[in-house]
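Below: a set of structures, written as structure tokens.
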Structure I
Amino acid sequence: MTFEELGLAPEILRAVKAKNYEAPTPIQEQAIPAIRAGKDLIGCAQTGTGKTAGFTLPILHRLREGRSPSLRVLVLVPTRELAAQVDESIRTYGRYLHLRTGVVFGGVNFERQELALRRGIDILVATPGRLLDHMRQGNVSFKSLEVLVIDEADRMLDMGFIPDVRAIIKNIPQHRQTLLFSATMPGEIQVLAHEILRQPVVIQIARQGTPASGVRQAVYSVDASRKRDLLLHLIEKEKMDQVLVFTRTKHRADHLAQQLERNGKRVAALHSNKSQGARTRILDEFRRGSIQVLVATNIAARGLDVKGISHVVNFDLPDSPEDYVHRIGRTARAEAEGDAISLMAPNERGNLREIERLIGSKIPQMEIPGFESTGEAQEEAPGRFTRSRHRQSGGASKWRRPVFQR
């Protein structure tokens, strides 16, 4: 199927062609006709499947056919980074349409957002907390709202935003089209969906917990104290062009970034202690290639859409197996290919077992001569990683070649 066959407006097709997108992804192919038909929708798909365009394109098609003096579409997202990226997608695909868009999230000037809202916009992308602040100040009207989108609903749940989402929904028209997207469907999200959607079309592109098909995965067994050295070895030997490295804590992200910089790498750290301006600048530099290695906490596990990330490295295995799926989804975006490497200390084997249980398959375990694990204890202070440090070690097969030959 082509985008032309989906019946999108010529102005939208022109913008899609300018992005060199030739064919819709599976979720776009299924979601666009349903949304154009006015159906409520649940889209369950992992990251990197093109779901943002899956709802953005038909919404833009709908808005071009009418006009309203006030807000017509509200997109709720869990993080500032995702808000900025969804707003960018709307502006990209709507570049040949005369629509007004806006984005509101915390950490930036409130008054500028207020001014934009009072001037009037067609599409608003917002995080729940900052939107509630504007609602309390009377800065936004929902009287003409036609479409509500809740993106990354499971992440909303993880971050404690569901009460805020419910408070917002109480203040918007009941007669509307509602679209809910989520990588997983935990019980509370299913309850929310039942409450706010009417006979929704359900689209599930892949089994919940399934990584994107283009991601090649591997686990390296290594002592905790040798992780940094192994990471440097892999960056150099595997020709990693654009690397996203995940750590458990902000402190470890900063410390690792400093160590990599001392070894001559172009590197930056990204976490919640950074101001919004610093985050935006770092991401822009990463996209341009000025930064080769971005060391981040889970703040970058969802909503970070950077084209061309060649490798995702789990410097620390995540405590939540779902976070593993979201982390590695930062590579192999839009049906491309990418590599996901995890550095596993002996006390992280339990985390690996939970990840493999979720994804339904074994991840190849490997060792590189000179970096073999000796069963050394974690170098962090006792008690920092409480979930996995008491787990029993298990055996790992030893592969004597690099994980990926290019």
Structure II
Amino acid sequence: MLPRSAPSISPPEADLILGLGRNWRQFALLVVVNAFVGGMVGLERAVLPLVAEREFSLASKSAMLSFIVSFGLVKAITNLIAGREAERIGRKPLLVAGWIVAVPIPFLLLWAPSWNWVTAANVLLGVNQGLCWSTTVIMKIDLVGPHRRGLAMGLNEFAGYGAVALATWGCALVASTYGFRMALFVFGVAMATCGLLLSVLFVRDTTAFAQNEARVQPGMIVPAASFKRVFVNTSFMDRNLAACSQAGLINNLNDGVAWGLFPLLFASGGLAVAEVGALAAIYPAVWSISQIGTGALSDRWGRKWPIAGGMVAQAAGLWLIAGAAAITRPYAAWLGGSMLLGLGTALVYPSLLAAIADRAEPAWRASAVGVYRLWRDLGYAVGAVLAGLLADMFGVSAAIAVVGILTLVSGVVVAVRMTEE
């Protein structure tokens, strides 16, 4: 049997016409909501590794990166649950639940007497990101239809990672004046409150759009027989879905390294907190802005080569950042590497999501997105563990260089295994 569908939400079929132009108001609202989702994770990206080092006196990189491990594991599992439950109970309840979970996070970060509290806050952050980001992605796919998915995902990720960049820089700037904890608290309360209110008061469920698309678009891939079959196909059996899943894992592996190690690397070069925040924000900023164009480009050029080429660009950016340690004035290399990493990720990220939506039938598409996002966000945990061990044994630069090698290999896998639809 197919995964059980959510109860029908019954607007007339005339109100269920797919298209970005037709549904622009609700689409734009979801873009704004996803910006607040991105802001929740962005507020930690420059500040929290420095909190670990300077306030909790953690010397081991593995211990410092434990918060990313907890975040990645929980977010990955929550993505899987969100994809499945979005088909059973609908999208909006999961979105609202994700924002409710986010409310305690800034309070835990403000009052944390030990690093365990920070790890607990990142467990909640993983649930928040898994529920909220997954449902906003699925809802945009529901609304836009098959022809503009790359553009839709580009706009979605532009908003999310644009907010990551702004929150990274803004939180570091405030922290340099008012302290790490106060910056995390103020930004966290603002993001969680705005996201919750918008989701409760204005977002409409989009499940009926997917149900209607499944009824009126025959001739697509034969539906998987069960959720187990969806999981196996997306993870291993289907050439395109499996290639996307491994690329997603490696992509977020290197993103986890950027989150956990870049601030420490930049600070070791003598940069002040605000300067670390500004430099750390370059990568997600370039990623965000470029996705508007790269997502639309994948609608015209296909998904395979933007993904494979983007992974190669990411690897080059990581190697440039890792090699900067040998330069007397490394700032220019860090800046150039961050920009190259951001451009490569912009090519990869929306193309991967669009490729999953291309291959999966509407009846089980949300489950396929959930499985893909499970593998993708496990990359945070894998990356944090691997990078922590390598950094403790060989240094931060060596850890970043090894991740660059893994990223290149992943791009080769995509080039060999993936086919164009």
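Given a value of 4, 22, 31, 24, 13, 5, 0 for P(r) over Cα pairs in 10 Å bins from 0, in percent, calculated from one of I, II, which structure does it belong to?
Of the options listed, only I reproduces it.
Which of the displayed structures (I, II) returns the greatest value of FRET efficiency 1/(1 + (r/R0)^6) of positions 17 and 97 (r between Cβ atoms, R0 = 30 Å, to 0.05) on calculation?
If we compare FRET efficiency 1/(1 + (r/R0)^6) of positions 17 and 97 (r between Cβ atoms, R0 = 30 Å, to 0.05) over I, II, the biggest value is for I.
Determine which structure produced the value 16.9 for mean count of other Cβ atoms within 10 Å over residues 33-40, calculated from the coordinates; the candidates are I, II.
Answer by label: I.
Given -27000 as the derived value for helix-only ellipticity at 222 nm (-39500 (n - 2.57) for each DSSP H run of 4 or more, over all residues; to 500), which of the supplied structures I, II does it correspond to?
Matching structure: II.
Kindly point out which one of I, II the value 16.4 was derived from, the read-out being Kirkwood radius over Cα pairs in Å, for residues 49-192 alone.
II
For the read-out relative contact order in percent (Cα under 8 Å, 6 or more apart), a value of 28 was computed from one structure; give its label from I, II.
The structure behind it is II.
Using distance in nm of label points 7 Å out along Cα→Cβ at positions 233 and 257, single out the structure from I, II with the greatest value.
Ranking I, II on distance in nm of label points 7 Å out along Cα→Cβ at positions 233 and 257, first place is II.
When Rg/Rh (Cα atoms, Kirkwood Rh), for residues 265-344 alone is computed for each of I, II, which one produces 0.94?
Source structure: I.
Rule-based calculations on the coordinates, nothing more; no lab input. Just so you know, these numbers come straight off a predicted model, no measurement behind them. Cβ atoms are built from the backbone, for glycine too; each structure is taken alone.
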